[in-house]
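The structures considered in this document are given below.
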Structure P
């Protein structure tokens, strides 16, 4: 799929196939055909159109949405080697566990809500006419140790700003993983035409605020006593990164 182009379908059948796969993260070909109630010939014809269009990809009979989220990158940190790549549905459990590990250590309310949303929807990547969700992950020996998440609204009047979250497990920090993940997320948003990205952090999360500021983020506003953390009302700091033309 050429970046995040707006979805258009040639028929109700192609739309039904896409929606079934998109809602489930991945789906077997035969189960998708049964779910949408198409004949084998009609299913093959409609699926071929979706594959040619770049909306779906077929990995040995397993269908998934194709977001063209970039390449796999290998990096060497101060203490370890790690990989930065687009997330896959197979990363689901490791991704949720990593988000929860980070939010257990640091107050990161937005990320907590993302983990709950993942569990509710049971799908890593999303792309439909209302919203898109893209994840990049950092892995060490195949295990997820960090993430960057982009919540990308598809409604035209909201399509100038995207929400970005990023987090890394405490035991592997100070290897440049967070900076690499943040960079992948920013590059993706910029390439898709977003004007800025934003993130909201409790005022008590000093490490997160310092990290974002060191990468060029600025405070856009503060909402007083917006969070309740351990029975204490805490301010929300609204941070943003604005892309410059050229």
Structure Q
């Protein structure tokens, strides 16, 4: 779009440095409190570390997520495509206030969970993936996001939606999440129905979810466990 200036100007061109544009395109940040690494004993007997993903680990995740695009069952393709764009958005600084959590066993990434903050009160759940069957890894990773929202970030609400039947059953129904009236409230993932957890509901009911589901709770981590999982690798297959 072009429009002539309303008066004479001394220069016909205004040049911007990209470092001046970047703060506008990347948007403001709430400067999230960091996730403190925790461990949990899985039903398989293994100890899983849950820590924040490092930005330099994004290419490793992206390369693995590409494989899901060709799976045309159980909604792997659309979940894979959306998670790929979310990780890329985080990597390229085009996602507002994102967080990315990894579940790691002996260096192997077996679980993934991410989300972002709409504002200081509302936490938007994006996706949860288990890269290995067994151990209820998906449930643990989903719970980690809600824990992060209420216990660390002190959000008032946690919003989610579901693309797959399994996700809706395990967490929407599993946590007995109510939903807001649609279409007045819409989740950013395709405008679907918003399921939510409030801080009051978290304290009263959901906070016990992980101990009931897995039979264990989050534990502090040791330096040895952190070191053992410092360098990550992805599973060889999509469903080990």
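All of the numbers you see were taken from the coordinates with simple rules; none came from a lab. Please read these numbers as outputs of a predicted model, since none were measured by experiment. Cβ atoms are built from the backbone, for glycine too; each structure is taken alone.
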Fill in the blank from the handout: The value 21 for relative contact order in percent (Cα under 8 Å, 6 or more apart), derived from one of P, Q, belongs to structure Q
Completion exercise
From the coordinates of one of P, Q, distance in nm of label points 7 Å out along Cα→Cβ at positions 83 and 123 came out at 1.9; that one is structure Q
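P, Q: which one has mean count of other Cβ atoms within 10 Å over residues 35-42, as calculated, at 18.2?
Q
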Practice task
Determine which structure produced the value 18.9 for mean count of other Cβ atoms within 10 Å over residues 107-114, calculated from the coordinates; the candidates are P, Q.
Solution key: P
Practice task
Compare mean projected area of the Cα convex hull in nm², for residues 147-226 alone across structures P, Q and report the one with the greatest value.
Solution key: Q
Fill in the blank from the handout: Calculated from one of P, Q, semi-axes √(5λ) of the Cα gyration tensor in Å, for residues 51-130 alone reads 20, 16, 12, and the structure in question is Q
Handout entry: Which entry (P, Q) yields the derived value 7, 29, 34, 20, 8, 2, 0 for P(r) over Cα pairs in 10 Å bins from 0, in percent
Key = P
Exercise for the section: Assuming -11000 is helix-only ellipticity at 222 nm (-39500 (n - 2.57) for each DSSP H run of 4 or more, over all residues; to 500) as calculated from a single structure, say which of P, Q it is. Expected result: P
Fill in the blank from the handout: When mean count of other Cβ atoms within 10 Å over residues 115-122 is calculated for structures P, Q, the one with the largest value is Q
